[in-house]
1. If Rg/Rh (Cα atoms, Kirkwood Rh) computes to 0.96, which of 1, 2 did it come from?
2. So if we calculate relative contact order in percent (Cα under 8 Å, 6 or more apart) for every structure here (1, 2), which label has the highest result?
3. When Rg/Rh (Cα atoms, Kirkwood Rh), for residues 82-209 alone is computed for each of 1, 2, which one produces 1.13?
4. Comparing FRET efficiency 1/(1 + (r/R0)^6) of positions 98 and 154 (r between Cβ atoms, R0 = 30 Å, to 0.05) across 1, 2, which is largest?
5. Starting from the value -12500: which structure in 1, 2 was helix-only ellipticity at 222 nm (-39500 (n - 2.57) for each DSSP H run of 4 or more, over all residues; to 500) calculated from?
Structure 1
Amino acid sequence: RIFMGPEESMQIQSNLGSDIAMAFDECVENPATYEYAKASCERTLRWLARCKAEHDRLNALPDTVNPRQMLFGINQGATFPELRIWHMKETAKIDCEGYAIGGLAVGEPTQVMYDIIDAVEPYMPAEKPRYLMGVGTPSNIIEGVARGVDFFDCVMPSRNGRHGKLFTWEGTVNILNEKYATDPRPISESCGCPACRRFSRAYIRHLFKADEVLALRLAVLHNLYFYNELAARIRRALDEGTFADFRARYSGNLEKRA
């Protein structure tokens with residue numbers, strides 16, 4: 001058995017030297033009772049204060065791997081808006097370099113996730129980065145940005161790619177479908193990734209059916225390329241003041257089957 005507490009978590013992350021260290025928190029099960037979620041939020045707040053103290057101590061050491069490592073606090077509170085708001089207000093009192101919304105995309109309806117973000121965002125420090133943990137689909141990312149989120153992380157592009165679900169600007173492609181068995185087109189004719197430039201849908205599907213590991217590599221490569229392009233287009237739309245049009249065009253359509 002290995003004991004893990006706030007201090008141990010900070011020490012491990014400091015040794016890793018990551019740019020960002022995440023505070024030690026509890027992500028409660030879904031659904032959770034209000035009583036348990038409230039007690040968990042209080043516990044997570046106590047842990048954050050300890051994380052902050054230990055993180056500051058570690059960053060001040062002469063042999064620290066990354067003395068400029070940042071600490072992000074994490075908002076919890078299950079699907080209870082009033083609890084989320086209270087916890088965010090209290091979390092913001094502890095000076096961190098950024099703040100995250102955790103405990104979402106764990107089985108609750110998508111609209112509930114959006115409602116929680118809408119409730120919490122006004123209480124997140126405007127001058128600090130906002131991070132939505134474990135999210136998500138291309139549509140989730142677009143909708144998160146529309147609600148003030150700056151950071152995302154998710155296994156979806158790689159995990160889904162390994163199972164043959166590919167993201168394109170025309171919608172999602174399940175490359176395992178029989179209709180692609182003799183399809184000479186690339187995964188997406190609008191994509192410039194190496195997989196789309198060099199291989200057909202039929203060939204990539206054949207690799208999956210033959211249990212050839214190259215199928216996984218090409219699919220993940222394509223999905224990661226798509227997500228990078230998605231982020232670039234979102235940034236460009238924000239810079240150019242056209243994000244509302246971008247959101248209207250793509251948020252729903254990217255979820256459709258191509």
Structure 2
Amino acid sequence: MNLRFIVIVMLATLCSCGSMNFKMSNNNNKVVAHRGAWKQNNLPENSIASLKHAIELQCAGSEFDVRMTSDSILVINHDPHYNGLLIEDSKYEDLIKFKLSNGEKLPTLKEYLIAGITNNTTTGLVCEIKPSKDKDRGKFIARKVVGLVKDLKTTPYIAFYISFDYDILREITKISKTKTQYLNGSKSPDKVKADGISGIDYYLKVYRDHPEWIKRSKEIGVLLNAWTANTPEDLDWLLENNFDFITTNEPELLLKKVRLLKTRNY
């Protein structure tokens with residue numbers, strides 16, 4: 001039997017078996033681990049290890065950042081540069097000459113998605129698509145990301161797509177029903193709603209400056225997320241205001257707070 005055929009069958013089986021047991025509604029603890037759960041165990045951000053730890057913690061979501069190399073390989077990295085190389089202008093084979101601090105190679109989106117559906121029945125994947133050097137390339141990346149997610153049958157695992165580039169989100173809404181959230185903080189809930197974007201995921205200070213946006217979002221059904229809240233005071237404030245999601249570098253701390261809050265409400 002053709003080896004490529006065997007690999008495709010095995011991958012399809014893995015994806016379908018995982019998705020049968022996964023529903024975003026399984027988990028409502030609000031916690032989105034920012035670039036995975038990395039801080040407490042000193043793991044590399046955006047590594048497969050940090051993703052797996054977020055799944056072990058049963059966070060509601062694990063966020064990661066997607067960029068594309070010059071040879072059109074989708075990779076996971078926050079900054080535009082990786083070991084001094086500009087990702088958009090570099091080939092993947094040149095990037096993977098440099099390992100992450102735990103010995104992993106720079107993961108591709110395909111590898112990350114497969115890791116994210118393995119032994120996972122609780123944690124949604126929060127896919128941030130980074131803005132590109134031009135708008136058309138950004139839209140191309142958006143279509144490529146959504147296409148790969150569909151090909152791998154991992155759509156049920158995507159909690160939402162997020163981006164600072166509004167046009168990237170608008171492009172995603174044309175080709176996918178998956179939820180989207182805008183990161184920039186520059187648009188009102190009504191504008192986002194009118195353009196078919198599911199939610200806002202703004203820097204915490206934006207909400208403090210515009211508390212009316214919290215109330216309005218709840219009135220019109222716009223999802224509320226905030227980044228990146230790490231102090232006990234900020235986490236408490238977001239919980240008190242009943243945000244749908246809270247993106248944090250301290251998922252363990254926020255999980256404790258959520259559990260304590262649930263206990264008090266019983």
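Please treat every number below as a calculation from the coordinates, not as lab data. These numbers come from a predicted model, not from an experiment. Cβ atoms are built from the backbone, for glycine too; each structure is taken alone.
1. Working: 1: 1.03; 2: 0.96.
Considering all the candidates, the number was obtained from 2.
2. On the way: 1: 14; 2: 18.
That would be structure 2.
3. Working: 1: 1.13; 2: 0.99.
Derived from the structure labelled 1.
4. For this comparison of FRET efficiency 1/(1 + (r/R0)^6) of positions 98 and 154 (r between Cβ atoms, R0 = 30 Å, to 0.05), the top structure is 1.
5. Details: 1: -15500; 2: -12500.
Among 1, 2, the structure yielding -12500 for helix-only ellipticity at 222 nm (-39500 (n - 2.57) for each DSSP H run of 4 or more, over all residues; to 500) is 2.
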